[in-house]
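Novice: Down below are the structures I want you to see.
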Structure I
């Protein structure tokens, strides 16, 4: 196997592993998942060493974030659990640096095929479960009282229920659908997948609709607004663009204010609970816990580890125990304090800056150039109600796009001018 082909295989394995961690755990249990994670981290470190001349600079915020994750073991309640979580974060960062050596076009292709495969597999999985098997539980959870909250899938695709997909989580499946839709549209606009692009658009759309996730709908709306603004930037003068940009920001700000004032009625209309499915109470509990160590936090874990007090029972709802704060910034503040939160925000800003510079200076097709920024926007919006951008696929993309320095050079021509030049 050539080095390039091995890199492609590595990228696919890592993306599937971090996008569907729950699938692996549901199939082979937590111990088996731990073994697979260990193997992937070892492979990542080997590839990082073999490609050390090609990997980009990880960025100072990313280096500081990983360093603080390890250092927080000194004041953590369970130092070995913190080192375990930090090692997992280091492995994701190493994998991200290796995958960042791919060209943008190839990276988008790897993400495309990986996500489309997971979504198609999810729809097939749900159909088979509904028609022939029925509700499926993970191998690690027995048939006990309240165990239905941990079902891999309730098999309700044909009865109006939400699909969980291979990820075992409706919100995650919907989020993968949004990411896959962004990439599918970008590839269609860049004249790839000429015959199959309708399929690659319909599959993620179906996943978003069937997930019935209000969070995912908001994420998709935010990405659509961002995509329109990016398209406008390529077609109008800078002055006209900034007028459009600030008008759009003002309109969205007004919509948020109106939505907050009329939230009770809006929630009823959407069939959602006004407390965001218990998240408001979760955030209150997390804020109270954060006040015990507001500067440097309780120590890094990434995933909350249920054997570390008090995380095994900090957030509960019925029979379910939640091992995340359901807000990425609250989670970082809880684990690494204000210091860690500042570093994390700096890493997000670095990633967005790199993505914007790619739009300005890259020679790839404009639709492909927009993919990193749109994926980052999706992660930022997801972070308001989920902590997943701290772990797995969200963390991989964040470390990947934070790597390297902003591109420089001559700005590429706007799309409109490119077309005129081609016609001449």
Structure II
């Protein structure tokens, strides 16, 4: 509407009190930054010492470094040109968001490689501000309105069908921002495999993949790895799904400090290289691998040095499922891990020191799926390799951006159109 549109409506399958989607559960966006002054502006601070501490010795996060991180983690079967376009516009997108009323704050207790600033109030604050400004500009939001089908009329308009107060709706331009198919058990089983049918959702349950498949039915091209997804290590008490308004509970269940210890399965074997890279660049790979382990569970183990240095988030110690053990054998017995194998695993790993040890059981939590629609740098949906008139896609419904892993904080930037 800032660009001149006179009538814009958002159609949301969720009820009004649960609006916001997966974005309401996050807290950070990864973007390029050229110097500490850019960070200071976002934080609205003149405290140079604070900004330098947050930068952690880095003078910038250049587009080239960002692209290298993305491609190294995501794998090679991606749309590199589209990714580079998104990265190249990331700093500008952040500036536009700031000028539109979004706010940032320092990241508390950052892990190595973390984005130094986070959204003020996290994802919930982001979405509250987004909806507030949209409605102030005259936009209308329809809740409890789930799309069931999309048709193209004889005069080239889009007729959107569904259940709820928004339908039927006819429009000249349609933007799909409905995520992947992570909330659809049958589609998860078909595309990801049988183990994923009953997986717990780290995200919201409303993204069923219906708009995605409706777009394909009218000629949109598919893109991305439909057999992979964004999944992360979560506390074992993760519920079946999360909801908007549960941002703090969601963050408290994250188990991303594993590079400070080791990760083993029920048999006492390591199955993942904890030190391969920064945790925010490998946590999705770990989440995916957990579902392949016996009983679909794993255990993060930390020694006295880590505990004494207070290097773990408080949620690790507050987790009622965590166990503090006087020995590796004791912890293994209490959590039914193969004692002999675990002793040998720890003995072979020089990073594990003296007791006491903290054992933290973790499970896989699915956030979103990678398979989606083929899109252009202008957020146009492609059909037959060409832009489909008036059809656009943004967010997790866009495919071709991730193949294996996921660099943390990139999802909220998908996709900012190129501006003339």
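Bear in mind that the values in this text are calculations on the coordinates, not laboratory data. Source: prediction; values computed, not measured. Cβ atoms are built from the backbone, for glycine too; each structure is taken alone.
Novice: I have -0.35, -1.33 for log10 I(q)/I(0) by the Debye sum over Cα atoms at q = 0.07, 0.14 Å⁻¹, calculated from one of the structures I, II. Which structure is it?
Specialist: Derived from the structure labelled II.
Novice: For FRET efficiency 1/(1 + (r/R0)^6) of positions 264 and 336 (r between Cβ atoms, R0 = 30 Å, to 0.05), find whichever of I, II sits highest and give me its label.
Specialist: II
Novice: Can you tell which of I, II yields -8000 when helix-only ellipticity at 222 nm (-39500 (n - 2.57) for each DSSP H run of 4 or more, over all residues; to 500) is derived from it?
Specialist: Here the read-out was taken from II.
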